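Nothing in this text is a laboratory measurement; each read-out follows from the coordinates by a stated rule. Worth saying up front: this structure is predicted, and the values here are computed from it rather than measured. Cβ atoms are built from the backbone, for glycine too; each structure is taken alone.
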Structure P
Amino acid sequence: MKKIAILGSTGSIGTQTLEVVAEHKDIEVVALACGRNIQMLESQMRQFQPKLVAVWNETDAVTLRNSTRDLSIPVYTGMEGLLAVATIPEAEILVTAIVGMLGIRPTIAAIEAGKDIALANKETLVTAGHLIIPLAKEKNVHILPVDSEHSAIFQALQGNEGNAIHKILLTASGGPFRGRTRQQLEHIQVEDALKHPNWSMGHKITIDSSTLVNKGLEVMEAKWLFGVTLDQIEVVVHPQSVIHSAVEYEDGAVIAQLGTPDMRLPIQYALYYPKRRTLSGKRLDLFELQNLTFERPDLETFQGLGLAMEAMKQGGNIPTAFNAANEKAVALFLNRKISYLEITDIIQASMEHCKFIDHPNVDEILATEQEAYEFIGSRW
């Protein structure tokens, strides 16, 4: 019986992780953490009977303790709670499905405690990959990617250890605005940006997908996960979202992973790695599909991808400035405080504003995040 803990159990990845657990019944969930959705967390507590849970603020914790008094499950709060979930002794794997840079400290703590990481929190590697990847190697811990694209690359690498990667082909759906000009995006509303053509995801990542900022974050994540240079990663717009990504080897062979757009597949692969298990749901039918198409990304219209690449080239704490600015800008857009195109304007201005630090530690990473937040708060 494999034992897991989940950070972000009430979000899209967290709930689908629990669907996989419920389907197979040979994984024990020992700890759960969420932000504010305590009603869903209570339901999860009653179904999966974890040994402890965590919520972000004390008011929610009091409410949850009162409603689950019959369960006798401890309820922790804040960063202390996230760290308790991340380091619970019984867990072998920590699923990091929490959104944002909040996941950095718990991920580091879990690695130091010898836990394998099923990584769905891309911001952790974007901002702290220079710290986390060496630490994982030192502790002999697996970083198992849960993003569909990085899982596809990871799967394409199996059995090819020692063979040089020539290029990673990182696919992107193109989002809901593929083919539009920058002028056509001037009056985009929140509802328009939340209509992803292929995937069902949380609001923040759906907006990121529409701007291609998400693909920029994935480029940075791939650089750390697979030990390649920025020049070895090529973004390919693939509207059908069937080829989830591919690896081109030095002999020209390209190995890709294909499947229907279903996040449960990469989640399940990470949980059971290196074994595969039966998974319910629709299977890929190539006869029904008939056509696969590919395009180059439009960097002029979708400037978030180009800014991400520039942040990666600069290195140091600039990816943190990029990520923090995007988090704040997306929140402002979702709250209808800024226009859609201002998201990338804010990112660029923040990257230019934040003071460069070459090899930031965790405190400096979090200070850069705060610097970006304060800058944006003073301007927008």
Structure Q
Amino acid sequence: MNKLFPTQEVGSLAKPSWRVKGYRGAPLSKEDVTEALEWGRRLEIADRDILGKLLTEKDSPKKRKAVLEWSSKYAIKLFEKAGLDVYYDGEQWRSEMYEHIIRNTAGFEFLGHVKSFDYRYFNKAACISKPKYVKPFYVDEFLFTKQNANGKIKVPFTGPYTLVDWTFNEYYQKKLRGRVKDFRRRKLEAKHEFLFDLINEVVRPEIRNLIDAGAEWIQIDEPAATTDPTEEEMELFVESFNATVKGFNCTFSLHNCYSNYGILAKYACKLRNCSQLTLEFANRDNQKTGVGDVRVGYKELKLFEDYGFRGKYGVGVVDVHTDFVEPPELVRDRILHVVNVVGDPSRVCASTDCGLRTRTWEVAFQKLKNLVQGAEMARKVLK
């Protein structure tokens, strides 16, 4: 894409009440149906009345799948209506970034919900046997998005390091207990074996299936990358990313947010086949316009440059954890500030900090429209 500052969302979008209730088979209120029809009107979806009728039908497997597809179609059109250059379907097919993969992979047992940083709770599992690929978990979603989207699509893919870090490692700990007496060493070796079994038996087969289905860009989501900032853990993270993407004819990027960028910056230059780092900065910044010292949230970006990363940046210029809608002028100035830090505008993409799943569609839509307008204003400054 030759356009300066292409705009992109990072992944998730909130699931509307009619999607949640409709997919679960729960009764829908009149307000739920009205909301679906109103968004269909705003997004100019010509056949939205079909969805209205569908939502009043009795529950059935056919209805549930149709509701899911309609929600995905709406999310795609919301991103397109906002004017984004790169997008997906708001992950409308997925239960949650962690659970969706684990539930579709053999070798795990769910133990219950635990509180997470920004999404309230996730259903945590234990690994009880060697992971086994059962069936594709992203391919149908990708094919539907590909069929319904008019622009460039990027597939968000929860990374193996995060999947392992968020899982109780029962099987591999027990497996090594007799051979490795030192607890710390046994824990690391068990994690290494679990991680690379998951990569080779589950993650890479799914990536291969996505590429065979036509995927050209896969975003590896690794929020847990710096949870343990020790050198051996960070080297393990780098090794896992490189093993995940090795040998595939596809564009890969890494998304990491709400993390220790002082640590990540040291290792980013070691990532292979990583075309872009999608990073969160708006959350750290203030709401004043201007470039230079006023942009307090972007100080750590220079560390990635200093340590030798030379790929592109998907820079967060929109905060996803507040209902404050960034004016286009603020988006513009954040982008221009990043250009000054990086020195090459062709390496800068304008992004949200993370997925917009915690915002209403109304707030998300306004934020994305202003993201697009702000990027255009930044382009005009550099013309």
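Descriptive notes on the structure:
- For -0.79, -1.21 (log10 I(q)/I(0) by the Debye sum over Cα atoms at q = 0.19, 0.26 Å⁻¹, for residues 279-358 alone, calculated) the corresponding structure among P, Q: P
- Computed over structures P, Q, FRET efficiency 1/(1 + (r/R0)^6) of positions 87 and 111 (r between Cβ atoms, R0 = 35 Å, to 0.05) reaches its largest value in P.
- For 65, 37, 32 (Cα extents along the principal axes in Å, for residues 47-238 alone, calculated) the corresponding structure among P, Q: Q
- A value of 15 for relative contact order in percent (Cα under 8 Å, 6 or more apart), calculated from one of P, Q, originates in structure P.
- Each of structures P, Q was scored by Cα Rg over 2.2 N^0.38 Å; the highest score is held by Q.
- Taking distance in nm of label points 7 Å out along Cα→Cβ at positions 15 and 351 as the criterion, the largest value within structures P, Q is that of P.
- Answer label among P, Q for the case where mean projected area of the Cα convex hull in nm², for residues 207-326 alone, calculated from the coordinates, equals 9.6: P
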